[in-house]
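Here, each number is a calculation from the coordinates, and none is a lab measurement. These numbers come from a predicted model, not from an experiment.
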Structure I
Amino acid sequence: MVSGRAAVEAASVRVLVEAQDEMWAAEAWYRHRSPAAADRFVRELRRAIAVIAESPARWPLGRRNTRRYVLRRFPFSVVYRIEDSGVCIVAVAHARRRFAYWRDREG
């Protein structure tokens, strides 16, 4: 125990190939326009994944057993499922894309 608190074990995180491709595409888009914005995007995305791993059930359950973490400064959501083995990131979805385009992704 540290400072009287119980240690929290983060869930393992798996990222579907399609979600990884979306992360890279978004980073490339920002990097083409502003390296500083791309760096901020990557930091916020890493923070989102870490927060999800620490407390995956914190966000409400949605369609197809998914949950959604909305980034604060960028128009993206991290869509994920809680599995027995941890967390599976299904999509890094832009807010303007067709809703639930990722729903048939298996993970």
Structure II
Amino acid sequence: MGNITASPNTLLRQASMTAHDYMLEAKNNIDSCFSPGYAKAHPNLVAGFMIAASLDMVGCTIAKEITEGLEALAGEVNRSGLDQIAEAIDRVSSSLDELPIGES
């Protein structure tokens, strides 16, 4: 599984860049669906778009990490036999604890 190696400062900078990208995509998509200037006139719609995009990214990231953890668990069980399932589960649990959920 992938470990996050970026520093907190890098993650903070990337977060604002991601928000900027979401905002531009929101404007372009909303104006395309409704009419030019609609996004500017409806900032709550832009905010909702940005929240939906963020939640989608978080959900996909968590699902990917869980999937990789379960695949690792299955591999360990197949290689080790049933008597070592607890150790494999502990390793997966430790990996899932490293997910940056709720961290600033």
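Name the one structure among I, II that relative contact order in percent (Cα under 8 Å, 6 or more apart) of 24 was derived from. So the calculation was done on II. Quick check on the output: 35, 21, 10 is Cα extents along the principal axes in Å, for residues 25-64 alone, derived from one of I, II. Which one produced it? For Cα extents along the principal axes in Å, for residues 25-64 alone, the value 35, 21, 10 is produced by structure I. Out of I, II, which one gives -12000 for helix-only ellipticity at 222 nm (-39500 (n - 2.57) for each DSSP H run of 4 or more, over all residues; to 500) as computed from the coordinates? Source structure: I. Here mean projected area of the Cα convex hull in nm² was derived from just one of the structures I, II, and that gives 7.8; the source is I.
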